[in-house]
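Novice: There are structures below to look over.
Where a number appears in this text, it was derived from the coordinates with a stated rule and is not lab data. The structure displayed is predicted, hence computed values, not measured ones. Cβ atoms are built from the backbone, for glycine too; each structure is taken alone.
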Structure I
Amino acid sequence: MKSNVLPLWLKGKMAGITHFRLLFTDILGGLKEMSITSDEIYEVLELGQGFDGSSIQGFVRLEESDLMAIPRLKSFRVLPAEISGINQPVGIFFCDIRKPNGQPFPGDPRQCLKRILKKAKRLGYTFYVGPEIEFFVFKDENTPIPLDHQGYFDSAGNLAEEIVDVLKKIGIRGECSHHEVAPSQFEIDVKYQEALTMADQVMLIRWVAKKVAKKHGLYITFFPKPIFGENGSGMHTHMSLFTGDRNAFFNPTGSFNLSRVAKYFIGGLMRHAQEFCVVTNQLVNSYKRILPGYEAPCYISYGSRNRSSLIRIPGYRLGKEKATRVELRSPDPTCNPYLAFATMLAAGLDGIAQKIRPGRPIEENVFEMSLGDHQKNHIKMLPGSLKEAIQIAQKSTFLRHALGLHIFKALLNNKNVEWEDYRTHISTWEINHLMSRY
């Protein structure tokens, strides 16, 4: 691609930049990078960059390893010099992964999300999401000891603000940052975006946060539950569907000001929550967060202001009809955002297609309800372990279709290996609490 045929907006942004990076993710959401110089970038923009996919988690076998990274022009951003790693601005493109014959690669998480978004578009919908991304700050990756003993909305210091400032420089609009409930825990909320753009942004937010912390000799982790006895980190995700400029979730006369479309969407999320839990909560450690008593939901219910529910309906404000949305509170920030948003949307669309009713809202504290009340209100639980999540997912026709067969098999194969490694590991807890008794 010649520089003179680039869109003017892109040509202007690329001016003076001598180094570029091509970004994509593996099945688990690990960020992968390839560096390209300014001498090569225009050819890469036209033809793509070939690479060996056999070493990428969940991609391909050795005998079919050739893949192409195709930069998406609209994803272009500029990393400022202070976090680029080379003391000068670096241009970045997110890529779609294709086979050498030009066909979309079925193991590409970004392509998975694009496929579900196209399905929504055929139905007349645009899918918007706004995640709340929580994380802990520690001295290093091996020392999960809190650096403060602050609480919710206490003074957050400068680190989160600095992260938000850097995000602003690369075009990611932060709405709010604050200290969370647990010691050394913080949250960054960003302005809602169309889901593909937001998935790219989640990857960059995690990358930028770690870079900023490292600059100060600190370590940021998105690990769901690093400290025993404290709240874990979630990625509560706010969702809405739009038809043109109209929020399809809003109805001025509906309960909670929700339309039938919104309620069916909730119904779909509730029906399939157990099945997609292996995507939104993909680690062994994820299931040590979604336990009673720590604000993370483990019961499948919905309510307007009920933070013990899996799905919360934020309060409606007059004149803010476009902000009408539903909040899924189970995901954690280690998920692959492309696959997480894809499965959430697929579940919601299935709810709309099948007109799945979510039942009555639960406004009581679900954690304090009796087993009889759970049964009376048909309240089910999320999986209690990665093993249970795998077993449910393996039987799920819904998840197989949402992810596609390649990703479905690769993800579950990886998670089975993780569970077996965990299951056979001898922990410090076992040695300290049990060995001396026998």
Structure II
Amino acid sequence: MIELSKLPPHAFEIEQSILSTILLNVDTEIIDQLSPDDFYKKAHSLIFRACRYLRAKNIKIDVAMVIEILKDKGYLEASGGAAYLATLLDTPIATAPEEYVKVLLGKTALRKTIEESSKIINECYNCPEDPVKVVDNAQRKINSIVVGGSEALFFDAMKLSIESMDRYEEIRNAKFEPGIPTGFYDIDNFIGGGLSAFSLLVFIAGRPRMGKTSLMLNMVRNMCEHGVKVGVFSLEMDRAQLDDRLSAAGTGINLIRLKNTKWLTPNEWAMLTDYNSKKSQWPMLIDDQGGLSVQEIKRRARIMAKEGCRVIFIDQLSKIVGDRKKSTFDRVTEIVEELGFLKKELRMPIVCLAQINRKAEERTDKRPTLADLKNTGQIEEEADTIFIINRAFEYTKNPAKENQATLDIAKNRDGPCKEINLGWDGKRTTFYNLEASI
């Protein structure tokens, strides 16, 4: 039960001590760690604004100057007047400024939580047609609150450069990989060492039967075997079908033989049990619930991120439920844009499988290109990287091409576009490396 008569969380004495510390010039650097909104008492907020203004102008802070600023802006009376400012000088200073700042920022986070929760409650009572959007918006608002202070809205050149140099040094010293390796040498080489560890929206596109799901699962297996926790949304196949493919790829047993394990030899059965024993330790989360909206995927993806997932795969785009009142183009565009927002929010790569239109099959050269994505929402515009997978054997039935596949890096925001040759084993539904290009 909410007690509306209660005052919002605040720390009156802490606010006074921090202002005393600043006014006496004991520690003015704490100004940079706080904002006026971190002070619950309006008078304290106004006094802090004046102190921050003086610091920005490189003017020494003292009570006389603060009074002058407040008087000039017409805020002196609202700040308690000169008499109240004088009493602040008698307030004990912050003996541990960093700890005092943490307390104040914590109170701010609690007040923001109350404020946003109140808005969420009102939205729930006045729920529009789509309640999923209300829930998605509520989660976004709550997740944006950071205990210990809100992140800066802007980065100046100095902060940005320091942050980047720290990241470059960590990569150089091999404290972490520059990206999440896919396990395919050429792919990793041409996209900067793997999927971006920060944020990337990747589409694996192709016609049906080209192996989009297989390539995804190959990447999942490679990542899991290297300790990278992966989240998988399987909107088309159920988890048993996915696991059959993983087992076939990992053991070399024909996928068809796994449909009836009575056919397996004792040696194959031993390989299967051994492989599944190892696979049981993989850091992988699978969600095979079908019919999910993009808002529900975002909600579940946030949970995966909290569980430690570093990359999320979605199979596939056409199975994400959108607003059926909109055209297919507009519906897919909205979904793609939402996935773009999600990768920035979670700061992790989102890999989504997508089908391309049938125009390529009408041409003599049936190899799909980026142009074949033109009528598939805004994929081309929103994606950071687009892989187009093709296996000529599906069209030509030429035995010489049965084990050949090409992966066209058709869009690469941070690197070159390149066609990569891969090997294909249809019985195991798996792709494999050929000799690296670079």
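Novice: So if we calculate Rg/Rh (Cα atoms, Kirkwood Rh) for every structure here (I, II), which label has the highest result?
Specialist: Largest calculated value belongs to II.
Novice: May I pose another question? Ranked by mean count of other Cβ atoms within 10 Å over residues 11-18, which of I, II sits at the highest value?
Specialist: II
Novice: Here's something else I'd like to know. Suppose FRET efficiency 1/(1 + (r/R0)^6) of positions 91 and 339 (r between Cβ atoms, R0 = 25 Å, to 0.05) works out to 0.40; of I, II, which structure was it derived from?
Specialist: I
Novice: Here FRET efficiency 1/(1 + (r/R0)^6) of positions 291 and 347 (r between Cβ atoms, R0 = 30 Å, to 0.05) was calculated and came to 0.85; which of the structures I, II was it taken from?
Specialist: I
Novice: Quick one: helix-only ellipticity at 222 nm (-39500 (n - 2.57) for each DSSP H run of 4 or more, over all residues; to 500) came out at -13500 when computed from one of I, II, so which one is it?
Specialist: So the calculation was done on II.
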